[in-house]
Structure formats: C-alpha cells, structure tokens
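Each structure below is given as structure tokens.
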Structure I
Amino acid sequence: MKGYLYILKTKGAHYYIGSTNSIERRISEHQAGKTKSLKNLLPIELMFYQEYPEIQTARKAEIKLKKYKNKKIVDRIVKEQKITMGP
C-alpha cells in the first residue's frame, strides 16, 4: 500500500508533518477538526507531499524529519518541493 509524507501550514505559520495512506482522506479529517493537535490551528494549507511505495517508508521519513526539529529544513522542502534526504 502506498504511503504519503505531507507538510501542512497552520494558522500562525506553524508546520505540521504527518504521514498517511490516503492524502485526500487525511487532509479532510484535518480540515474537519478531527485532529486534536490541529483543531485550534485551523485553517490549514497543504504545502508539500511526497508519495512512497509503502506506508512504512513514509512513516520512517516522517519520524526522521520530525527528529530534525528544524524549521529551515522544512522551509527548504516546501520551497524546493522535494526531500533531498532519504527515509
């Protein structure tokens, strides 16, 4: 099953990084306020997503990106619309 890593921009210009097997469903859930951590940060905007052959690979990439805790890295990914690091 394919997987997706995605980056959202929230109210207040914060980034939210996630992964899913259905990008359309997950964005709809976020927009509907079904995600506790984003509920008070709506509206959201999808800034970037990347498809992976398997959900496990997308989750590994998500974890790795979150470990960096560096807004400059996320800004670069959003600007260039690509991830130059591996999962």
Structure II
Amino acid sequence: MPEDLQATIDGHPAQLIDLSLCGAQVATPLPLRPHQRVRLALPAAPRPLRCPAAVQWARFEMPAQGPRYRAGIQFLEVDFEALARFIETHSR
C-alpha cells in the first residue's frame, strides 16, 4: 500500500501497511491488544469502507516519529467486492 494512504481505527488515524481480503496490517498511535474488536475505515468514495475487525497480534514500536502500535487485524465482516476494488485501485 502507498505510505501516504491513511485509514482510521475507531476514528483514530492509522497507516495502512498491507491489505488483503482477509485483513490488514496497520500502524497507529492508538494502543491495540490481541482479541480487541475494532472498526477499520478505508478512505473510499463516495463514503468510507467500514470493516468490523479483531486484532490478531500487536507490537509496540518506538520509531523516530514517536511511539506507535503495529498490528495485524482480521476482518469479521466485509463487502468483498468493494474491498477488492479498493485494493486494485490502491496497490503500488
């Protein structure tokens, strides 16, 4: 995914690192824990694509930009056609 592609998790900013039809890898300052339920929103037109999800793993990081959590999340529900279009549109 492009580095500047921003999503939101529960309304907080998140960098989208990787995305598939099953889930995503994200980086965010929002504390995340395994098994936590979240709502990922992808910046799609005409409205965001919202995906209920669960955190599968999370790791705290301290890069030069400041503390953040990197996490793998699994979608619990998703519009597969809309997500496939989003991936095709935003793939590098």
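Values quoted throughout were computed directly from the atomic coordinates according to the rules given, and no laboratory measurement underlies them. What you see is a predicted model; the values in this text were computed from it and never measured. Cβ atoms are built from the backbone, for glycine too; each structure is taken alone.
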Note: FRET efficiency 1/(1 + (r/R0)^6) of positions 49 and 65 (r between Cβ atoms, R0 = 25 Å, to 0.05) at 0.45, derived from one of structures I, II, originates from structure II
A value of 28 was computed for relative contact order in percent (Cα under 8 Å, 6 or more apart); which of I, II is the source structure?
II
With helix-only ellipticity at 222 nm (-39500 (n - 2.57) for each DSSP H run of 4 or more, over all residues; to 500) coming out at -3500, pick the structure among I, II it was computed from.
II
